[in-house]
1. Computing relative contact order in percent (Cα under 8 Å, 6 or more apart) gives 16 for which of I, II?
2. Quick check: -5500 is what I get for helix-only ellipticity at 222 nm (-39500 (n - 2.57) for each DSSP H run of 4 or more, over all residues; to 500), calculated from one of I, II. Which structure matches?
3. Among I, II, considering only distance in nm of label points 7 Å out along Cα→Cβ at positions 14 and 166, which has the greatest calculated value?
4. Distance in nm of label points 7 Å out along Cα→Cβ at positions 6 and 62 was computed and gave 3.3; which structure, I, II, did it come from?
5. Thinking of I, II, which structure, once Cα Rg over 2.2 N^0.38 Å is computed, gives back 0.93?
6. Supply the structure label, taken from I, II, corresponding to mean count of other Cβ atoms within 10 Å over residues 134-141 with the calculated value 19.1.
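Every read-out reported here was derived from the displayed coordinates using simple, explicitly stated rules and does not represent laboratory data. Source: prediction; values computed, not measured. Cβ atoms are built from the backbone, for glycine too; each structure is taken alone.
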Structure I
Amino acid sequence: MSDRDAVRRAYDEMAETYAAERSERGRGVEILTAFLDSLPENPRVLDAGCGQGTPVLRRVAESGDPVGLDFSREQLGLAYETVPGAPLVRGDMTALPLEADAFDAVTAFHSLIHVPSGDHETVLAEFARVVRPGGRVLLTEGIEEWSGANPDWLDSGVEMRWDIAGVEETKNQLERAGFTVEDEWRVTDELADDEVEKPFLEARLEG
């Protein structure tokens, strides 16, 4: 099972490595762009687990009001350089330090999969709390349930840990949180050790 402190330390230690590997091109970014284009004019978007600020914060800043949240101080430092002026918050997705009904959308790229599996539902409930009725969520998951670690992720010498609920369980959890899943895509994960696909899920909050 993932350990929050271990994951945070890992992202702190390998901040530059991760930023260099994370692409701003490809199918995942195309899905993100279409998602952002479908939101209301000048949308307020929370990027939960914003990392170094790409691809989400930089894209939102072009036509909307981005807010980035991460628990890694080093990642937030890079995000500050990537998207100057964007509000950045250091915090935990299980207890978002943000007001209710404050956002048109929440994105969670490659972040929910690092949360201990027993807390995934809490995170999705928090997304439902901060999104306005009718608001949207776009997140990534894994196809099958899996927990584990890589002791040398991205050849960085740093161990990274994951807790993946699987796409079907995540759909169920979204529905229990009050969301309706509206679309799903399978995208090749460019940072995986093997050629695997990562699901993207889009959902709308009822109300």
Structure II
Amino acid sequence: MVTLHPRRAAVLAFIRDRVVGHGQPPTLAEIAAACGLATRAAARKHVLALTEAGLIEVTAGQARGIRPAGLPARAALLQVPVLGRVAAGAPIGADAGLSDTLTLDPRLFSTVPDYLLRVQGDSMIEDGILDGDLVGVKRTPEARDGQTVVARLDGELTIKRLSRTAHLLRLLPRNPAYAPIHVEAGQDFAIEGVFCGLVRRG
């Protein structure tokens, strides 16, 4: 069994807590701040020593590539990209740029998501989707009536509940302050994916 200096043990404990408890590995700057280290370089020194001791693993080239070695759930964790934002309200322009990557437990989702989008607005609050939430999206051009979908309407993204009949297609908010969106024949419309869960960051 490896005996660690208290400061190094604190670094290891912080890394494990962030991965297991929060679903996201820490950066060197976060390790330094949490463990009372003066610089990122000091944090790197501890990380390298823990790597050499076989206690953590580091993925080169990733700011959040630090994780405990041999963590039982490690292999099952998901690396999910965060892509832009989606409106829960009136549709807003889509920003599809990669803004972050989160390491998450797949049990958070009903289906493994392809990406996450940050919600802006409050039109889905009755379904528990709040402003600032990260919603998991499974890419698919098809969805059933009643499913919550991310849709592209006239080049903009929105998240709504799908209502589909033989002659009528609507995107329904889950907040009485908002009116349904009626999709007209010939309008630029596509389903980007279906909602499969969310992450709420404190």
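1. II
2. Structure of origin is II.
3. When distance in nm of label points 7 Å out along Cα→Cβ at positions 14 and 166 is computed for each of I, II, structure II gives the biggest number.
4. Answer by label: II.
5. It must be structure I, since only it matches.
6. Structure II accounts for this read-out.
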